[in-house]
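Enquirer: What follows are several structures.
Any read-out appearing in this document is the output of simple, stated calculations on the displayed coordinates, not a laboratory observation. What you see is a predicted model; the values in this text were computed from it and never measured. Cβ atoms are built from the backbone, for glycine too; each structure is taken alone.
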Structure I
Amino acid sequence: METVEITRLTFEAIGTRWDIQIPEPVPSSKWAMLQRQIQTRIGEFDKAYSRFRADSLVSQIARGAGTYALPADGYTLLALYEQLYRATDGKVTPLVGQALSDAGYDATYSMQTKAMQTPPKWEGILAYDLQKLTVKEPVLLDFGAAGKGYLVDIVAEQIEAAGISSYLINAGGDIRQRSARNQAVHVGLENPFDTTEAIGTLDLCNQSLCASSGSKRTWGTYHHIIDPKTLKSPVEIVATWVLAENTMLADGLATALFFVSPESLAKDFAFAYTVVTKDGQITRSKNFPVQLFT
């Protein structure tokens, strides 16, 4: 049977570049089918959770209050967001969508700021269970804090369901690596002050690594993270990295670290971290195995 010796798939989806590598031979027919399944699943996820698509579930919710059927993967995503909401005193919230849009991070990427309003509180707007989501008033949700990481995990489940146990998925810096032989991959941590350089490297093995940086997607005084209470982008923290068991959690915590201390988050979550402040100070947990260059 014909096999692909170096199995690699690169593509653009949900506004970022994907790179999927499988370090083992895969039959060509199986690989072709898996590629189609991955592309289809990403499309389904995007149609549910994108606030940039007029036909998405999120856009429907923004147009009208009511009860909506929740996608099969929705409960897990909402449950993590609720945990993060409680752990950050409401700073990490899916209810920040309209504030992001009004700040300029809208469906057309206008980067033109309009009048902004404080997002509503979770308790007054959202209720959900395994099958449905109820919103008491129209609201634009945003799942940018953990959604991409969750999608990486979903794609990983597809790969594993195909009988593949070793792989690397990198979706715009949200990375999940698994190795049946416990073989690590060398990963660089991008310098937030000079993206052509790295501040250090680490060996990633059977974990997920996510980064968040205030230097990405910036305009005026804003970047892609906005404090729902001040309606400003955090400036004290400029970059975070989180190692966790799964990519959804690592992604969400990388955003949460812009708002609250690692010690506070450690009460509810298991993770390792590195944080860079605006004056260039680097702090990290003892269990974050980075080799810093400075």
Structure II
Amino acid sequence: MGIEISGAKRCEWKIETVPVTVYGPISLSATTTRETLYEDNANRSLLIYPDDSAAHQEAIMNEQRRLSSGQTSPKSQATKIRLLQDVQRVLKPVRVVNPFAEQLRIPNTCFKPLRTNAHYLHFIEAVTFYHQYQREVKVNLQTEEEYIETTIEDIAAANELLKDVLLAKSDELVSKACRLFYEKLKIYLAKNKSETFSSSEIRKALRVAPTTANRYLGQLKQYGYVIIKGGNRYSGGLKYELGNGTDYKEMKEEVNTVLDELLAKIKLSKKMSEPVTHQ
């Protein structure tokens, strides 16, 4: 069944309506270096950020060295990709029912809770769907429709995968990149026992481009995470100091606690509902 969407295209300075038929439901993946370009699209998506830690970068460089030295062949990489593609092909359409859905909650700190709640539930269904060969296929006696049920293990796996995503959706800062910049800034100031800093100082210390440093400082100033202490932008630059920002560790602990406690309650509820067997 197609859904007709009216779009517009510009042709010789004239705008005309063009029908576009989209068959759904669909799953769309996209990459960008600026998720804040259109914030309304960002909160409609599950944003997954790359691991830019020093350890992960070193692992990538080691793999590049192995490939260059012949210890790893492009053929072996292609084989792994083919395996993932084949896994997708053996999956069958089947309805997923989550018997624990009404007991699930997202952290209260999440912005756009309606969308985030739907993302959370759908993600758990996706985890269940990928485990369809490990789940019993049941039949609805009224509709004769086949379905599989979400297990506690599916919810636990989804929670583990989504903790960072839900953490990002709970952060008032406009991007995770800006948050990481702020956390590195705090570590730098604590290490150097300094209260004030300039844009050029931080740019050199954290090794970021001038435009990037100024953009992050502008965002942090907007939310009160840094404040202007003095100085002059035309002579020596502005001097900043830290303001009152949300503590990242506390926010992370709150998100993790909510998910872990709900999962523990579901496990306890399921255990209490199971029939007691006497030997």
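Enquirer: Can you say which of I, II returns 4.0 when distance in nm of label points 7 Å out along Cα→Cβ at positions 98 and 178 is computed? It would help to have the intermediate numbers written out before the result.
Expert: Values: I: 4.0; II: 2.9.
Going label by label, the one that fits is I.
Enquirer: For mean count of other Cβ atoms within 10 Å over residues 42-49, which of the structures I, II scores highest? Each step should come with its number before you reach the end.
Expert: Working: I: 17.9; II: 14.5.
Sorting by mean count of other Cβ atoms within 10 Å over residues 42-49 in descending order puts I first.
Enquirer: When you work out mean count of other Cβ atoms within 10 Å over residues 58-65 for each of the structures I, II, which one comes out largest? Before the final figure, lay out each step's value.
Expert: Values: I: 15.2; II: 11.0.
Going through I, II one by one, mean count of other Cβ atoms within 10 Å over residues 58-65 is largest in I.
Enquirer: I've got another one for you. A value of 0.30 was computed for FRET efficiency 1/(1 + (r/R0)^6) of positions 66 and 138 (r between Cβ atoms, R0 = 41 Å, to 0.05); which of I, II is the source structure?
Expert: Numbers: I: 1.00; II: 0.30.
Of the structures listed, the value fits II.
Enquirer: Quick check for you: by mean projected area of the Cα convex hull in nm², for residues 114-233 alone, which of I, II is greatest? Please report the intermediate quantities before stating the final value.
Expert: Numbers: I: 10.7; II: 11.5.
The maximum falls on structure II.
Enquirer: Suppose you compute distance in nm of label points 7 Å out along Cα→Cβ at positions 90 and 218 for every structure in I, II: which one lands on 5.2? Mind showing how you got there, number by number?
Expert: On the way: I: 2.9; II: 5.2.
Only one of I, II returns 5.2 for distance in nm of label points 7 Å out along Cα→Cβ at positions 90 and 218, namely II.
Enquirer: Determine which structure produced the value 32 for percent of Cα pairs over 30 Å apart, calculated from the coordinates; the candidates are I, II.
Expert: Values: I: 32; II: 54.
Value 32 for percent of Cα pairs over 30 Å apart corresponds to I out of I, II.
Enquirer: Moving on to the next point. With helix-only ellipticity at 222 nm (-39500 (n - 2.57) for each DSSP H run of 4 or more, over all residues; to 500) derived from the coordinates and found to be -8500, which of I, II does the value describe? Kindly include the intermediate steps, with their values, before the conclusion.
Expert: Working: I: -8500; II: -16000.
The read-out was computed on structure I.
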